[in-house]
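Each in structure tokens, the structures are laid out below.
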Structure 1
Amino acid sequence: MTRRAPFLALAIALLPAAQAFGDTIPIEVRKTGTCACCVSWMAHLSENGFAPTAQDLSRGQLARFKRDNGVPQGMVSCHTALVGDYVIEGHVPASDIRQLLNERPDAVGLAVPGMPYGSPGMGPQDEREAYDVVLISRDGAAGIFKSYPASD
């Protein structure tokens, strides 16, 4: 057990209370150092009640981090984040992350595979292409958590 584990457990336990009082929610983002859309996604999180911190990794380190945290190859995007007990892969909207944290399903986390245009950090919403936010189950199965239609 690391020295950090008791503090992480306390932070997770206090997460619902912090949300109720409107405090920001810490979220740790792993990305490459050259990815501008990751920074834009982090700005989206900041604007929506999260407190993102970033760690830049090499492509190989990032791929290993994804694999070690249960992200299936077909769900991969450009960045991976940890919040509470969950993994967030790609350009997942902040509102969906909040819903995940409130509902607390037994899952690895959420993913937006690829980099769909118009998802948070990937261009304007009014030019959005259709995309799905996927719930990754602990057994590796994946199902639709929320669908976003293309903008008209």
Structure 2
Amino acid sequence: MIILNNNKITYNSINDIPDDEQELIKNAFMATNNSYAPYSNFHVGAALLLGNGTIIKGSNQENAAYPSGLCAERVAIFHVMNSYSDQKIKKIAITARKKDSTDYIPASPCGGCRQVMLEQEQKQQEKIEVIFQSNGNWMKVFTIMELLPFSFDKNSLK
């Protein structure tokens, strides 16, 4: 079953998600295998679909000197900004699991990642869709503004 409103879709099952987005989610699942999370044991993977069809993966990387680590979403976005600066990000899939588990658990982007994603969306002047698990369902939002409605952006600095 799919529940739709103007800003988001809720899927009751991963099988309800379109095949191309399931492929993006699978890449995010694979990215969790490269996570370095010895402190939190919380492995996060992100997969970004670029305008040219390329999929970029990122995983969270922790460090004993908190907060020196970096979230999966930012690892992937910063890689795109450096190596694919001419490409727009179309979609981001985010997945998470606990150490030594094959079961994936709900995880939405943290505040810092939401801010970075919002700035990227504004910079590229094109919406970015985000797919993640929430409350046992899969969610897809059509813009980062859905995740960060009262945002702080460059206009806040004027």
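Bear in mind these aren't lab numbers, they're just calculated from the coordinates by the rules spelled out. Just so we're clear, the structure is a prediction, and the values are computed from it rather than from any experiment. Cβ atoms are built from the backbone, for glycine too; each structure is taken alone.
Looking at structures 1, 2, which one was helix-only ellipticity at 222 nm (-39500 (n - 2.57) for each DSSP H run of 4 or more, over all residues; to 500) calculated from, given that it came out as -10000?
The value was obtained from structure 1.
Between 1, 2, which one scores greatest on mean count of other Cβ atoms within 10 Å over residues 72-79?
Largest calculated value belongs to 2.
Please compute mean count of other Cβ atoms within 10 Å over residues 96-103 for structures 1, 2 and give me the label with the greatest value.
Top value of mean count of other Cβ atoms within 10 Å over residues 96-103 goes to structure 1.
Identify which of structures 1, 2 gives the largest calculated value of FRET efficiency 1/(1 + (r/R0)^6) of positions 40 and 80 (r between Cβ atoms, R0 = 25 Å, to 0.05).
1
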